[in-house]
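Structures follow.
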Structure 1
Amino acid sequence: MKKVLLAVFGLLGLVIAGRKLQESKAEQALWAEATDTLPKN
């Protein structure tokens, strides 16, 4: 039973970490777009 709970908590941790990583990448992309330098003519 302990092994099953450990596996469940491990998978839950991976899911949460994956979501945080996606959120971080999305926010970084927004900042990159917002602070993008203007092209020189």
Structure 2
Amino acid sequence: MTVHDMEKAEATYGGFMAALKWAVPLIALIVLFVIMLIAG
């Protein structure tokens, strides 16, 4: 792996982690909402 590939991989990883920070709570809220619908 060249240095350039490593930089690209780090940028992709950084973007993925940033997206995950938003996606995890959002998915948790959706799951909670669905559970409440089923229970209700």
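Rule-based calculations on the coordinates, nothing more; no lab input. These numbers were taken from a predicted model, which means no experiment stands behind them.
Things worth noting here:
- Identity of the structure behind -29500 (criterion: helix-only ellipticity at 222 nm (-39500 (n - 2.57) for each DSSP H run of 4 or more, over all residues; to 500), calculated), options 1, 2: 1
- Computed 1.45 for Rg/Rh (Cα atoms, Kirkwood Rh) - originating structure among 1, 2: 1
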